[in-house]
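A.B. asks: Got some structures for you, see below.
What follows is calculated from the coordinates using simple rules that are stated; it is not laboratory data. Predicted model only: the values in this text are computed from it and were never measured. Cβ atoms are built from the backbone, for glycine too; each structure is taken alone.
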Structure I
Amino acid sequence: MSTGDCIEKFLYTRQEAAHALGLSLRSIAYLIQQQRLATRRVGGRVLIHKDEIRRFARGHHTDAIAA
């Protein structure tokens, strides 16, 4: 694989998901806790699949993220 080759990323950290969605890390934690954002666990890491980030981004979220 040459230096210019790019590997598509499928799993994102909570920090990366927060950045991608324009939300705070605290909001991401709340969404995960409320099971509004599905995660995958790999060892001790909590990761979010790219399709889950896109699914959330496509939705209409009129209710407050945190109470």
Structure II
Amino acid sequence: MKNEVHRVPFNSISKRSIVAVRHPEMEDTIRVYVKGASEIILPNCEFEFDEEGNKVPLDDDRKM
């Protein structure tokens, strides 16, 4: 991937894979994408983004 900054391949210990990419329109912005089972990923999340792109705290009810 042209804009890829860093990649952590899936491994069975962490049960996730990660890729960091430079935003195509905002070169000073890097997005990190994490792929894995929800029961592994969600306990580590503190925020989500709403429909307008606003950062919103992720409470325990939303994690279920």
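A.B. asks: Which structure, out of I, II, was Kirkwood radius over Cα pairs in Å derived from, given a value of 12.9?
C.D. replies: I
A.B. asks: Ranked on relative contact order in percent (Cα under 8 Å, 6 or more apart), which label among I, II comes first with the largest value?
C.D. replies: Across I, II, relative contact order in percent (Cα under 8 Å, 6 or more apart) peaks for I.
A.B. asks: Also: Given that FRET efficiency 1/(1 + (r/R0)^6) of positions 6 and 30 (r between Cβ atoms, R0 = 25 Å, to 0.05), derived from a single structure, equals 0.20, which label among I, II identifies that structure?
C.D. replies: Source structure: I.
A.B. asks: Still on this structure, please answer the following. Computing helix-only ellipticity at 222 nm (-39500 (n - 2.57) for each DSSP H run of 4 or more, over all residues; to 500) gives -11000 for which of I, II?
C.D. replies: Label of the originating structure: I.
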